[in-house]
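What follows is calculated from the coordinates using simple rules that are stated; it is not laboratory data. No experiment lies behind these values; they were computed from the predicted model shown. Cβ atoms are built from the backbone, for glycine too; each structure is taken alone.
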Structure 1
Amino acid sequence: MTKSVFIKNQIKSFKKKSIIVDGDKSISIRFVLLSSLSNGKCVATNLLESDDVLSAINIVRKLGIKVKIKSKLCEINGKGLFGLKFKKNLILDSGNSGTTARLICGMLANSNFWITITGDKSLKKRDMKRVIVPIKKFGTKFKRNKTKLPISFKGPKILKPINYTEKLGSAQCKSALMIAALKSKGETNLKCLPSRDHTELMFKNVLKIPIHIKKREGYDYIKLKGMNEFKNFNYKIPGDISSASFFIVLTLLSKKNNLTIKNLNINPSRMGIIKVLNMMGAKIKVLKRKSYLGELIADINIRSKKNLKAVNLNPRLNSSAIDEFLLIFLVSSVCKGVSTFRNLSELNKKESKRLDWGIKILKMMGIKIKKINNSGIKIWGKPNLKLEKSFIIKDFSKDHRVFMTATIAALTLGGNWKIYDQDCFKTSFPKFGKILNSLGARI
């Protein structure tokens, strides 16, 4: 039976509170996959133990890698670039994790047996063509020309280096190709639209892999040579900015609140949500900034804010806020003026059609909203918005971000809400409910 939550009360004031959110999901998954290709025992502190990360762990275990999770530590014993065990007719389940599914395609592109990658009902609807097309260039063969999971492939033991232009701004595609390039004999050259750069930072600062990156004419040019084995490594994983964003907006839209979120990853390629909210007048402060293995870490402070203003957002900021647009739409609903967002087709390629869900939720709330050019929207804000009706949110493909955004809307704007698929947030943020309760939410 599908579980649901009921929310009838707005959250009360929580003055001068501080929280720590779960470890960064993008870095956690990359740690699991890359440590399995290292030579020796790797240890991560604060690894996110969400369903998505556990899917990655289950996969590397099936490939012969020993993984031990104890308290806040995760130990993974890597076997080198070519040490994974490939078995005939192996089926690997990525669950709901698009990152795991796509990166695994690059990591296993040299399998000498047919391998099948699958996932849950939601993941099977998502595009895999963005990794299939370039990975074929390495010499890997795919069965039946399918572009959605399940997909099956096998490759030569040593891959060919490639030259490829990535035009979607997909960090998952870029990372899959970089990992595949490690097993190629020669130099791979990638020309990529900007996207989150955790893999590049790990290659350069953690794995010490020779990699050259230049930014030119709106693209990132990445050059790396394959066949570079790397040593074991340790990593202290910072908090996830995407998870923190729900509490940023919770604080911003509720009354007389002051919240500090500690030890947060503020990688510039992930800071779009902060930039956009500050453009709206939020005045979010970044404190105690420091560098760790190429990543920027800091505390951030948020206060409740009235009189927020609409924005006409430059699409160049889209990639750095791609996972947070549902929250940005929610804030736009109480801004003074008309907010405009363009080139958001990528939102409808996520766990659910998020652009469509953003429109649907705001219309339910009585917000005037108009779709423009198929992939953009205009939102007419209501600064004094107060909800009193009943709302039911369901059938959203168990998209954790739809669930959590609806929860924040209920706690800040009022109304009586019934939100289905209660457990779906465990894919990315298992402590979401626990932190809400610590701040006084009544759900």
Structure 2
Amino acid sequence: MSDKIIIKKKIKPFNKIIKVDGDKSISIRWLLLASQTTGISKSYGILQSEDIFSTIKCLKKLGVKIRIKKSYCELRGVGLNGFKIKKNLKLNAGNSGTLARLILGLLIHSKRKITLTGDKSLSKRDFLRVIKPLEKFGAKFQYKKKGLPLSIIGTDQPKSIKYFENKGSAQCKSSIMLASLNTPGETFIRAKKSRNHTELFFKNLKVPINIKNNKNFDYIKLKNVKKLKPINYKIPSDISSSAFFIVLTALSKKSKLLIKNVNINPSRIGVITILKKMGLKIFLKNKRTYKNEKISDILVKSSNNIKSINCPSKLNSSAIDEFLLIFLVAAKAKGISYFKNLSELNQKESPRLIWGSKILNYLGVKNKVTKNSLKIYGNPNLKINNKILIKNYLKDHRVFMTSVIASLVFGGNWTIHNSDSINTSFPSFLKIVQKIKGENFKSI
């Protein structure tokens, strides 16, 4: 496939059933936690993307045996603190912030120096947010700036800590939780609301964990364990990947889509809550629970009369990866939409708040952006006829996919670079677009 695509035609009405790739957050957490078990674990439906392959490569360098079969992934755990660490070991996290931050929590016991690197985009992201709490456990770090590369030297006498996580970062919270697994005593975390997959994994693995919730924070108490049993897992589809097709369907004329077997963890479905508040026709069907995770099929229908929204900040953390798409919906809403307290959006693979504003400018939609907010003046009759070029966005997969959705629903003549960026998180994205469109992708 070329490194860029050209889209000149809006999508025609459709009625389809699809299944998207496995949940990335769960896939990475399964790999990391299964590596700490004693015995063989299997996962079915694991996401096969660059972020997952980076995780597998790092774990293999640490002595973990992993095999990907046609229908499942098999991993032989090395036990708690069982990594085999060679001299001058280097681990490359690629583009994955989840992998890079979480694996540091498992490396605080290393007696040898380990250097962690990443690609250009990941290297610019903030790692002080995990370095500072992990130093409290007793680990030592060497770094020049707040990003990568960095080196970690662990301790054989880790100390349990109390930590206040105020950014709503599930990665920071999870890194501390992983560090607590093999740390004597009780670790306490007060965490601003964020996705809770790690907590649910800990419950499944019988880790001593106590969680109390209030309106704004989760209070988590953890005690260490001596051994973890293997964990087999059927990984559901990713809600963040599904969101692209929810918005595609809602903004297309006379269309309907059913997305099968999607993870609808309450800490992840802010995008559904927000879009339903804006009048989109989204229905959860066949709801069930699997290993404490909520699963559902999602039915979406074309939506007219889209309403503007003053988006509640309390929904930000549960929709943080989907705001570029939400901005597209606001572009076609009646009235002015306002999104605030979104500075965390600029800490992603690219400065996404800025890119959200740029895409709206390309669409001819009036907007006002600050360092942490965006005001969008919606246009229900929005149609595009001009040429639009999308490039130089640090190969952020969500900028690419959002641009594809915008081109298909609003029209115009789009040239979108770096189509290979989807391999980071959603390799089958363009194939599913092709299936829905009912045409060869080359004709787009």
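Between 1, 2, which one scores greatest on distance in nm of label points 7 Å out along Cα→Cβ at positions 49 and 425?
Checked 1, 2; max of distance in nm of label points 7 Å out along Cα→Cβ at positions 49 and 425 sits with 1.
Have a look at 1, 2 and say which one yields 2.1 for distance in nm of label points 7 Å out along Cα→Cβ at positions 305 and 369, as calculated.
Label of the source structure: 1.
Here distance in nm of label points 7 Å out along Cα→Cβ at positions 41 and 401 has been calculated and equals 3.8, so which of 1, 2 was it run on?
1
For distance in nm of label points 7 Å out along Cα→Cβ at positions 297 and 409, find whichever of 1, 2 sits highest and give me its label.
Largest one: structure 1.
Can you rank 1, 2 by distance in nm of label points 7 Å out along Cα→Cβ at positions 97 and 193 and just name the one with the largest value?
The structure with the largest value is 1.
Computing FRET efficiency 1/(1 + (r/R0)^6) of positions 113 and 233 (r between Cβ atoms, R0 = 30 Å, to 0.05) for each of 1, 2, which one ends up highest?
Sorting by FRET efficiency 1/(1 + (r/R0)^6) of positions 113 and 233 (r between Cβ atoms, R0 = 30 Å, to 0.05) in descending order puts 1 first.
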